[in-house]
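Readers should treat all values here as calculations from the given coordinates under stated rules, not as data from a laboratory. All values derive from a computational prediction rather than experimental measurement. Cβ atoms are built from the backbone, for glycine too; each structure is taken alone.
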Structure P
Amino acid sequence: MRSRTFFCDEADHHPRMTQEGLTAPGDLTLRFWGVRGSICASGPNFVEFGGHTPCVEIRCGERLFVIDAGTGLNALGAHHGADLPQRIDLLFSHLHLDHVTGLAFLKPAVLDKNREIHTYCGNLDGQSAEEPLNRLFSPPLFPITLDALPARFVHHGFRAGETLTFPDGMEVDTLPLQHPQGATGYRFRHAGRTACYISDIEHSEPWPERNLLHFVEGADLILYDGMFTEGEYPSCRGWGHSTWEKGVELCRAAKVGRLGIIHLYPQHGDAMLRDMEQAMQAAMPTAFICRERQKIVLPAEVRVPELA
């Protein structure tokens, strides 16, 4: 028997989720530190959903993974402080600027000579992110190089579609996504729960694409790129993004429990996003638009022992 109850902490102020319990060690939890795409958004119209670019914290029990290093990465570091683990595994969806510019600002980790930050990149034909990151984080674009920071950076390359196996035995499945220069989707499985990160994807025709459908099938939660409205999308075709309507279609076809929309367009303010969320929930009641600092808990699957 499994429960599909979702929890959030009191700081989230999400109108459709309530505090019902504390995170247990075996739960699969997600927290959003940046949900905007392209550039940051700021001002009185961008308070509820936030303005940082992509960064998502995923914990399998106490095991931490970080997806993407947008400006939200600084908020993640400030929140956890010295409680961050000595080894941080940072998984890139890809290396466009909105997903990497926060890398040097993961404080206090980057200022600790005993810390290791391991990056994983799957859209460079097996090459790691080391060379492009070194180009970005160097003069004249950046005042210092990454190796000038006290922390040690270790870069790993793989090909999207491979399963990542970490030294502690944890495994994360990956999938190539349709995006300019490529992107990588991730599937996390823990304690009978499954969450997928599918950002920076352009939907195909026909839809859903078969490999993606198989990858997300039966997941409890998908985080999906809903940057554009259906009206905006035609003039942005080829930019590598999608709509919430295509996310709903994918979830229905793959029998997914919940849909969270990420990579929000930087000109979509709070009022517009609330209206979009209302329309989306009319089509899929368990769908929502992700909010900065929102925490989602997928409780560990509870199995009732069979009687002899």
Structure Q
Amino acid sequence: MTAAPGPAAAGFHDRPPGPARWAPYLFLAPGLLLVLVFSIWPFLNTVILSFTDAQILRAGRFTGFANYRRAFADPDFWLATGNSVLYLLVVVPCLVLLPLALAVLVRTKIPGIGFFRSAFYTPVIASAVVVGLMWQWVLRSDGLVNTVLRALRVVSEPVPFLTDSTMLLVSAMVVTVWKGLGYYMVFYLAALGNVPVSLYEAAALDGAGAVRRFFSVTVPQVKPMMLLVGTLSAISALRVFTEIYILGGESGGPGGGARTLPFLIRQVGLGFSGETGYASAVSLLLFLLTLVFSLLGRRLSRGDES
């Protein structure tokens, strides 16, 4: 009687022959190639360009940290950085708290609530350009808001929503929050679906009202999702461009006072005389700022889990 092959022999004979063992890598190759061409190489090229004085039509030469020194001495860079950080500090709390309250409301079992869920999500699927143009029509001097305010005699002159730098920045924040409400509401709906009903029942038996149950049960249970939403919305806030561009035009508002970092990168790097090297340096600084807030969110998440 012939003995059965041992595990080592069986493993040896089960190994795919020759070309077959490369099959998994061949399936991965197209995706890896796309990531390399459209993500990794552009990032590395941006890092290289940030140390040169390259322009759109000129390769440039190595200048060391000159672009970074220029950025730290540039008032426009600090104005754009301040606007981006302010944008983050205002928008992120709104996008963490308001969608949560909205998710709690739309979970109520009342007739027609499905319609309201769809209505709240509609701005998410709308184009950012379309949303910006719609709000431009609503907020301009002869737009809907100013027309109503003047008709009610609340104001005598149009409110400069789009012609004052501060008001323009606030208006862009409103558009960002309005467009993001439905998106993050879905995140919270998924998190709320995992909260045990028994916790609410136990809190109700203890005499807790709706508000107390929200802060004692709902908020602690969805806290990890709140941290995730905060991180994602912070990254989006630092990358905001379309709202400022549509509402304030190519200059970024009066005197460029509402420019953010992505807006500044476009301005200095665009055109035949665009300074690609300097724009790349500002891009790297924006990347580092985004990385800081991402790591902060990750650290808060780990602290909450422990």
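A few notes on this one:
- Each of P, Q could give distance in nm of label points 7 Å out along Cα→Cβ at positions 135 and 159, but the derived value 2.2 comes from P.
- Here mean count of other Cβ atoms within 10 Å over residues 103-110 was derived from just one of the structures P, Q, and that gives 13.9; the source is Q.
- Computing distance in nm of label points 7 Å out along Cα→Cβ at positions 111 and 143 across structures P, Q gives 3.7 for structure Q.
- When mean count of other Cβ atoms within 10 Å over residues 191-198 is calculated for each of P, Q, the greatest value falls to P.
- Origin of the derived value 11.6, 36 (Rg and Dmax of the Cα atoms in Å, for residues 47-118 alone; candidates P, Q): P
- Set P, Q, criterion distance in nm of label points 7 Å out along Cα→Cβ at positions 199 and 247: the highest-scoring structure is Q.
- Ranked by percent of Cα pairs over 35 Å apart, structures P, Q are topped by Q, which has the highest value.
- When mean count of other Cβ atoms within 10 Å over residues 175-182 is computed across structures P, Q, the figure 20.8 traces back to Q.
- Among P, Q, structure where helix-only ellipticity at 222 nm (-39500 (n - 2.57) for each DSSP H run of 4 or more, over all residues; to 500) as derived comes to -21500: Q
- Taking relative contact order in percent (Cα under 8 Å, 6 or more apart) as the criterion, the largest value within structures P, Q is that of Q.
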